[in-house]
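Structures given as structure tokens follow.
No lab work stands behind these numbers, since they all come straight from the coordinates. Bear in mind the structure is a predicted one, so any value in this text is a computation, not a measurement. Cβ atoms are built from the backbone, for glycine too; each structure is taken alone.
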Structure 1
């Protein structure tokens, strides 16, 4: 199994994702309003946090952070274990001690990660992060519940896709996030709504879900809204499928 082959029914065009420009310099990002999305769906699995900044002229910038209990690596397939260890050595995946994610460590690192930023909200799924959210609330951080529902995530996914296609989405090509984004699948329902799914248990999508969570709050409270994907395609002389 080649872990880097995009799922046959992958939602994101990974060539366009890879073509996204880098984010602005840190001193510039600090002047932009910022939203955070977290995905802590499983205490024995990967946890993810994503920062999104509303930049100028409708551009959106994003950064990503991931944690995994180190002892869980032994329970993974050989290929995934090698990949997780490699990412740990690259400092793009934080390996926490033990079998279970240390939410205290994540809370402290998240506080440091957002310090000095123009933070507006931290979005989280109340179903899986109640204790964690209470700990953050006690630190005075602005929290907002974002249930992982079609209503909350569909528009965020569509807007992100349009931003990527139009060249208005910026990221620094984080290897963990790149892999996870290639794992996202989505099929429109009868109302053309979409929701993130994955093809196999090892095809993690925690990072994209955290990104969609953050995007959903940016869309509610941010400034300029991105064009729809259909508008982007038509503007480039392409037919919307």
Structure 2
């Protein structure tokens, strides 16, 4: 079986197996140092692969674009394919993107050398696996803390929003009460004004009545005086 066929077999394995093969092949060179980053690639692939998750082996083109954007990679899927095609790693029209293709391109390695690189002793493989498991555990713990922090932030935001709503409601009730108080005062002032006006009119009427009574008394006196003079 040729190198290309072996590569195709490897890229059909789950993301985790692809990462393990890659790290074991370059463990002494840079694999140990890059293990945490490579494992974050595995986690992101599983997250983006909505159908197979961790059991998946490759991403579609849109998912691959999202992967590259997440890790702020300047390469494009098409650029990666062009380089892999020129190296013989892929041929023809390829619509899926395995993790190994991304790793081959990112680290600019000879894929044939990777395919044929010894996978190390059982101890080395176990060491690599243990480190990957350790990184996976750390990532899970970090994600759990992120989720807790996000939940706490949501709760605090909801409480703040509720407090603001309560404050706004209280202010609205206060404004409504002040409005009612102002209307009551205005009604009271109007009533007082009407009462004062009524009293003024009553006083004026009493004054006119007194004047009329005085004139009547004068007329009665004049009449009596005139009658006395005639008799």
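Upon calculation of percent of Cα pairs over 22 Å apart from the atomic coordinates, which of the structures 1, 2 produces 52? Working through the options, I get structure 1. If helix-only ellipticity at 222 nm (-39500 (n - 2.57) for each DSSP H run of 4 or more, over all residues; to 500) comes out at -27500 when worked out from the coordinates, which of 1, 2 was used? Value -27500 for helix-only ellipticity at 222 nm (-39500 (n - 2.57) for each DSSP H run of 4 or more, over all residues; to 500) corresponds to 2 out of 1, 2.
Structures 1, 2 were compared on relative contact order in percent (Cα under 8 Å, 6 or more apart), and the highest value belongs to 1. When mean count of other Cβ atoms within 10 Å over residues 151-158 is calculated for each of structures 1, 2, structure 1 comes out greatest. When distance in nm of label points 7 Å out along Cα→Cβ at positions 111 and 175 is computed across structures 1, 2, the figure 3.1 traces back to 1.
Starting from the value 3.5: which structure in 1, 2 was mean projected area of the Cα convex hull in nm², for residues 39-86 alone calculated from? It traces back to 2.
Computing FRET efficiency 1/(1 + (r/R0)^6) of positions 47 and 215 (r between Cβ atoms, R0 = 25 Å, to 0.05) for each of 1, 2, which one ends up highest? Once FRET efficiency 1/(1 + (r/R0)^6) of positions 47 and 215 (r between Cβ atoms, R0 = 25 Å, to 0.05) is tallied for 1, 2, the winner is 1.
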